[in-house]
Structure P
Amino acid sequence: MKYKLLILFLAFAATAFAQTDNKLTAQLQDAIKGFNGQVGIYVKNLKTGKTAAINADTLFPTASMIKVSIQCGVFDKIEKGELAYNQKLVYRDSLLYPGEDILGSFKDKDTIELSKVVLLMITMSDNTASTWLQRIVTGEYINNWLDKNGFKVLRVNSRVKGREAVRSKYGWGVSSPYEMCRLFTMIRNGEAVSPAASERMYRDLVRIYWDDRSLSQIPPYVQAASKSGSVDEAKSETVLVNAPHGDYVFSVMTNNNKDQRWTPDNEAQLLIKKISALLWHYYEPKSDWKPAPGIDKLMLNE
């Protein structure tokens, strides 16, 4: 019996080892050398199943990437009939999240469809839209959905009773690079909430306005679903690329960054762009595409 268990273990270990892309892992390790902060990366080729990981199970602040889980909570309630996709919502001034959000420019008692609030949350990363939707669905409901779907660490922290200590450390949300990629892959595969809900969510995730990081290193004619998140000390992004020779997903998460400037040459932003470019050319080695000369002045989305 012990001999059989040993054989099974060795077979499992061999399979796991074979799934690791050692060449890519080495390139990623070289790419992050000298970075002044904490970095976690998870990459998976969805065609071959091969992965590369650096601190992929480490916890990081999600910042705005947590909005993808809020999106799942909203669509779960839509599927259950507790919300309607195009129902009218009434905006109130008390919902305003300080900043320059589009929704925050609404007047008290203006109306807007739920679907458009979701679109603003994902596409523009509108914080007023996001906190409004979280208030409607509740962080507890979202976290329960995540738990039921096998997520161990990805959670909403803000405005959730009992998660105050975690919030003080990680902010609005917390995840690992691996679980961010798993959520994106579930949506891509039609496994998040329902096939129909996944399809609708994916359509929103490929309409991102904030395309000056990872997406700027991928040809504009290649579809990619993404969500980035930024606070002073942590900047991250998760992307699923529908590449010509096979889809791949990756998440680059950073924390405790020395460079906390909100500028295009921020060290973390440059690292995320560097990783995205590395992966594009790794999986599409025959591609001769590169960003057009002068494009930088047209990528100042702030």
Structure Q
Amino acid sequence: MKDFIRELNSYSGIGVKMLTYKREIKATKVNLGSSREVYFLHFEPPVKKHSEIVIYIHGGGWNSKSPRDFEFIGQRIAKEGYECIIMGYRKVPHVHFNQIINDICIEYKSVLRYLQGKNIDASRVIVMGSSAGAHLGSLLVYDKELHQKYRIGAKRFVGFIGLAGPYCFEGKLPWALKQLVSDLFEKDQEWSEGEPYSRIDLLTADDYEISIPMYLIQSDHDGVIDMEHTLVFARKAMEMNIPVTFYKVTDSKNTHTYYSTAVFFDDLSKSRTLQVIFNYLGQMSEK
């Protein structure tokens, strides 16, 4: 409970940063479909240093926020020399999990077509997500059934970075997460249908041998997500021979929203968590 209160108390300070940060890179907005929530932002790096495309999926409990709210993350990644895309999706309660993951998969394919139209190589894709975005991003990368349904070629994925992600819905969940997950699914729908811990089973098929590295960043003092659920997910991934690198946040600002999103405001030289994020990106960069 103490960490949850710390999480709530962090919102005002984070809000000020979001309102006052300096916008240095203008994003290109690309609208998709009939919903104003389904669009993506493209941030072009001032100096391109890496061939990988970073696709970032934002958080917000599946029920709030948009790519515009996280422009500072797109700008921060682009300044490191990466092409960066931030994807949006429809929200609870107007839609539920099936519609949201449909948005993510269809939008991902639209992003690839868009990049191709701009003659930007998208043969190497890194998916990164925070909180609810880490949940959705892990499914996009590791759920074989989604790949088959939407004809997504997994060979493009060179890695996944999840910050403060809810990957396992089994056992006793923290109160806040239990409520959010309950709202995410339709009445009587099995949570396992959208649980990364369950869906990752589909990668064990003999004809599916692509091993995509997974980088998980989590805090013992998150306030929303239980560390043990992430470790259970990580252990299962390792049992399936998926390379897993795990980092436990050590910075003092270690509550859910701070280390999963607001950390991108921090000075790289002073934030161990931010250093780890960009080190992970660097490890996935083509040599």
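Just so you know, all these numbers are worked out from the coordinates, no wet-lab data involved. All values derive from a computational prediction rather than experimental measurement. Cβ atoms are built from the backbone, for glycine too; each structure is taken alone.
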Among the shown structures P, Q, from which was the value 22 of relative contact order in percent (Cα under 8 Å, 6 or more apart) calculated?
P
Given structures P, Q, which gives the highest value for volume of the Cα convex hull per residue in Å³?
P
Comparing FRET efficiency 1/(1 + (r/R0)^6) of positions 26 and 106 (r between Cβ atoms, R0 = 25 Å, to 0.05) across P, Q, which structure shows the greatest value?
Q
Given a value of 23.5 for mean count of other Cβ atoms within 10 Å over residues 138-145, point me to the structure among P, Q it was derived from.
Q
If you work out distance in nm of label points 7 Å out along Cα→Cβ at positions 154 and 218 for P, Q, which one comes out largest?
Q
